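S.K.: The structures considered in this document are given below.
Laboratory data are not the source of any read-out in this text; all were calculated from the coordinates shown. Source: prediction; values computed, not measured. Cβ atoms are built from the backbone, for glycine too; each structure is taken alone.
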Structure 1
Amino acid sequence: MLQPIEFRPVGIVRSPVVEPADNIWGSVKCRIELDPSRFTPDSLLGLADFSHVEIIFFFHRVPESEIETRTRHPRNRLDFPRVGIFAQRGRNRPNRLGVTICRLESVKDMAVEVVGLDAIDGTPVLDIKPYVQEFAARGEVRQPKWVDELMRGYWGSTYFG
């Protein structure tokens, strides 16, 4: 049996979005505030040289009772095929981890400002990584057609919170 792993957040998301939503994230600006008990501004030294960051976060508002481990219809839409939890990016994942690549707007003191982070206000951030092209997909990328439909508008819509 695998042993549990414990994480301690490195920071928290401050966002105008306070409730989980879909199709609003493209223009959402938010700030990630580092935990001052663990970090100092030098923890972010050099990060501003990157155009994008990868944010790993915890879907803290998903109750344990709603975690999926098998199959489901993405977004509970019956017009999408039933697929395993590891064939989709829903928030009801076994470990409730989210990963998003965002545009880096600025680094100020103990905060990182980003655009396009699909995490709500108060979300614990587990890690911040610079986006490095060499770690991106290599070769041709393929995905099912239902994903194209599911993601249509996810980033492009505007949030007017």
Structure 2
Amino acid sequence: MAKEAKKDEAAANGNGAGPTLSVLAQYVKDLSFESPGAPNSLRAREKSPGINIGVNVNANPISDTEFDVVLSLTAKASFEKDVLFNVELVYGGVFSIQHFPQEHMLPILFIECPRLLFPFARQIIAESTRNGGFPPLMLDPIDFAQMFQQKMAEDQARAKVQVS
């Protein structure tokens, strides 16, 4: 009886197969680390530097079922007027996404895929800053669902302004 229920569920999803999300490849597209004031920027300070973090996610179809999702992270540390370091990472993944309803595709591409990429990108940022002579920069977890909802709200507000 349980097998029949699974068959019915799979048939309802189309083609007799359940939804799947697979990571086919991960790659560093671009990585840059700069410490323009080194070695002076490496000296100990009484106060912690200010660190600005930037995050962006883009997705592009490769085929009907494969997508390239790119997570861009930037981190710039500065103390007073001096830039201590600036690190930029563009980290991508190729994902196979099959048998999901169309209305789930954007959340999968902009929430789930970057969520899977983030731990690897975080490690690369930490190693880059450590290799640059600074303590490893351990980025806090990112709420990609909140980022996605905020972006959708901004797009809707922008669309209303253009229609008016």
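S.K.: Give the label, chosen from 1, 2, of the structure having the highest value of relative contact order in percent (Cα under 8 Å, 6 or more apart).
M.R.: When relative contact order in percent (Cα under 8 Å, 6 or more apart) is calculated for 1, 2, structure 1 comes out on top.
S.K.: One of 1, 2 was used to calculate distance in nm of label points 7 Å out along Cα→Cβ at positions 86 and 102, giving 2.8; which?
M.R.: Computed on structure 1.
S.K.: Assuming -0.43, -1.08, -1.30 is log10 I(q)/I(0) by the Debye sum over Cα atoms at q = 0.11, 0.20, 0.27 Å⁻¹, for residues 62-141 alone as calculated from a single structure, say which of 1, 2 it is.
M.R.: 1
S.K.: When you work out volume of the Cα convex hull per residue in Å³ for each of the structures 1, 2, which one comes out largest?
M.R.: Going through 1, 2 one by one, volume of the Cα convex hull per residue in Å³ peaks for structure 2.
S.K.: To which of 1, 2 does the computed value -10500 (helix-only ellipticity at 222 nm (-39500 (n - 2.57) for each DSSP H run of 4 or more, over all residues; to 500)) belong?
M.R.: That value comes from structure 2.
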